[in-house]
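Novice: Below, each structure is written out as structure tokens.
Since every read-out is calculated from the coordinates, none of them should be taken as a lab result. Nothing here was measured: the structure is a model prediction, and the numbers come from that model. Cβ atoms are built from the backbone, for glycine too; each structure is taken alone.
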Structure 1
Amino acid sequence: MIPRYSRDEMSAIFSESAKFARWLEVEVLAVEARVRRGEVPVDDLTEIKQRAAFDPDRIAVIEAIRHHDVVAFVENVRENAGPAGRHIHYGMTSSDVVDTATAVALRDAGDLLVEGVGRLTQAVKTRALEHASTLMAGRTHGVHAEPTTFGLKLAGWSFELARARDRLRAGRDGVATGKLSGAVGTYSQLAPDVERYVCDRLGLDVESAATQVVARDRHANFLSAIAITGASLERFAQEIRHLQRTEVREVQEPFAPGQKGSSAMPHKRNPVVCERICGLARLLRGFQATGLENVALWHERDISHSSVERITLGDACILLDYMLDRMRWVVEGMAVYPERMRHNLEGSLGLVHSQSVLTALLDSGALQREAAYELVQRSAAVAWDEGRPFAEVLKSDPEVLVALNPDEIEACFDASRYVRNADVIFERLKEL
């Protein structure tokens, strides 16, 4: 991933040197396991540990001739290891090394992602509790529906993030799986306890029945968890973008001192970080799609997945890590304008209270539901078309006054009634 959308700790996991270091660790642990079995002299293991090393530049030179990166790596390590290097890669196929080392990388990356979601969840939860009573218009289809609070909106985000964390944990556990079972997974050259020893030392599970590779449904599931998390971040960012529109102006993402929103228009404060998150979420969905494509390989394995995964696995983790950090920055620093929310809520002339009027008419017993609905809808249309307060229209309608007196009509327009049971949601949130 390009540095613009990368953070150092996550990027370091997927660096070339870190990859080769993991490969070497797998190779050395396999020799250790064979020493324990009495198949390799202890002195040879000591020599390997002292001398085995890799040089990325030398690997590149060898690969240009061999056209195989694992072969180039093994040759370079053996050059440095001396005679004991004959034990390196003994009985192993390339995927034994690559898949097992990749499992370590994805496990560590998954841990960082789970931590990142946790930090974002806490930030959203804090702002949700802060704005538990901040009334605003709820919107469905982009149109005013009924009053809600900004805190309730954020509470929903918090619970969605908690589900994302669970999915990422499960996905991380699934990919933390290695294999050293050989060319077609039959343990033809190495005993199963070599695989068990290596995976135990690395903190990995063992693939129950591998082919030449660890089954790619595991990686597809992890990428799906990443893509779904990205989709949630896009939902949150898109909401902030809508609420920051000039006509709405209820929320604004942070705007740093010295920042410029436009090269041409000095007044502009654009939601550029939220827009960036929305754009990057599209990439994550693309990575998910390729992960699903990689599940079906020919027979015990082909190499069609390899080129894809060199890009997708690392980039997906790096991107989501970056997006989680940026979303947390937005949430922690976003400006919230309660007065503007109240102004917009009142801007629909009280029409958001139409259901309360409907239920009051039904409670009066004077009208059946169909007749009550038609009566409220008719009054709402008059209010909207003529720009008159909805309560005023209702109070001037003789048919309404048959069922409700003016005080009863006015009581329907108390916005607090819509969130009187919201405490139950915030109690759940406090336990999150």
Structure 2
Amino acid sequence: MIARYTRPEMGVIWSDLHKYECWLEVELAAAEALADLGEVPHDAAKALVDHAAFDLNRIQEIEREVRHDVIAFTTAVAETMASKGAAEPSRWLHYGLTSNDVVDTAQALQIRDASRLIASGLEALSAALKTLAFEHKHTVQIGRTHGMHAEPITFGLKAALWWDELERHRRRFAAAAEDIRVGKISGAVGTFAHIGPRAEEKICEYLGLKPAPITSQVLSRDLHANFVATLAGIASSLDKIALEIRHLQRTEVREVEEPFAAGQKGSSAMPHKRNPVTCEQICGLARIVRANAQPAFENVALWHERDISHSSAERVILPDSTILVDYLLSKTTWLISGLRVNTERMRRNLDLTKGLIFSGQLLLDLAAAGMLREEAYRLVQRHAMEAWENDSDFRAAVESDARIRQHLTERQLINTFSLDRQLSNVDSIFERVFGI
């Protein structure tokens, strides 16, 4: 991922340097575990722990010649051991392992560390959404269906819906991250031909991973597909939030607005512009994370006990997806925490159609008062269409209609057009969502 969208802490996790650090961590854990089991001399394992190191540039230089990154890595480490007078113990480096024992297990370490950052980002956004929801619990806003005015809601309900969706993602992500917190040291075809299951268990224990119950040469890629798909789901919900704010920031709506810093400029040609650029960035980058789910699923099907068709794709989609979701969570938290909410404009927009949004309540009240529903629908719709076409006052027309007044008293009509009645269950919804 380009530096523009990479936060430093996440970027370090996916750097080439850190990848090889994780490879070395796996190699040393293997040496120590095998020494504990009597399969590697203790003094050799200690020498590896004390002296094993590598030079990144040297690994890259060797790889250009041998065209195999794991061989380049082990060669570079052996060279470093020799330079420190520990050439003899280096023969126990990578003992009993195949390349993918190291690669897959080390990658699990990187995913684990990346997942911790994403979990933290999810927690921060959850807190920001909850604060926004309670702050605007009773801020009246028009609800929209098909982009058109429907019935009243509150802006707090909108934020509570986002929070509830994010909480499901938090649970899904925690489960996906835990599922993929597995290593494998089972050899070239998963049969433990050279070191046994007990060694794998000890190595994984040293690394803070779980041993996969069974593998081929690679961990089954359904784990990775599920993980990336979960990231895609998170990105999609962030897209949903940003898309909503983009609409609400339109000049004709102008109910909310993303933060606009002092000195910020919205357009090179039009000084008046305050564009929702962060929201648009969130929507755009979410598309990339969703797109990455496709190769993640295609990586599940590999030839026999292993091919490397998944490897090249994962070098892109795993770093890019975690880096982008980390970035998007940070941006969305910033957006929600600094969101400008125009409560007066919300109320003005709600009143824009002069009572039309209460047509559904009027229909129900007339039916409850004895009018046949089809007759009530025709009557209410006629007034509604006249008000829509002529920009006239729907409520005034209803209140002056003799047929309606035969069924509904003045007091009943006031109740028909009552916002408090429409929104009387907001507290109950919040109790269901937040449990308080």
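Novice: The value 6.4 for distance in nm of label points 7 Å out along Cα→Cβ at positions 68 and 132 was derived from one model only; which of 1, 2 is it?
Specialist: 1
Novice: Taking distance in nm of label points 7 Å out along Cα→Cβ at positions 164 and 244 for each of 1, 2, which is largest?
Specialist: Details: 1: 1.7; 2: 1.1.
For this comparison of distance in nm of label points 7 Å out along Cα→Cβ at positions 164 and 244, the top structure is 1.
Novice: Which structure, out of 1, 2, was mean count of other Cβ atoms within 10 Å over residues 156-163 calculated from, if the result is 18.9? Don't jump to the answer; show the numbers that get you there.
Specialist: Details: 1: 18.9; 2: 22.1.
Corresponding structure: 1.
Novice: One of 1, 2 was used to calculate distance in nm of label points 7 Å out along Cα→Cβ at positions 44 and 116, giving 3.2; which?
Specialist: Numbers: 1: 4.3; 2: 3.2.
Derived from the structure labelled 2.
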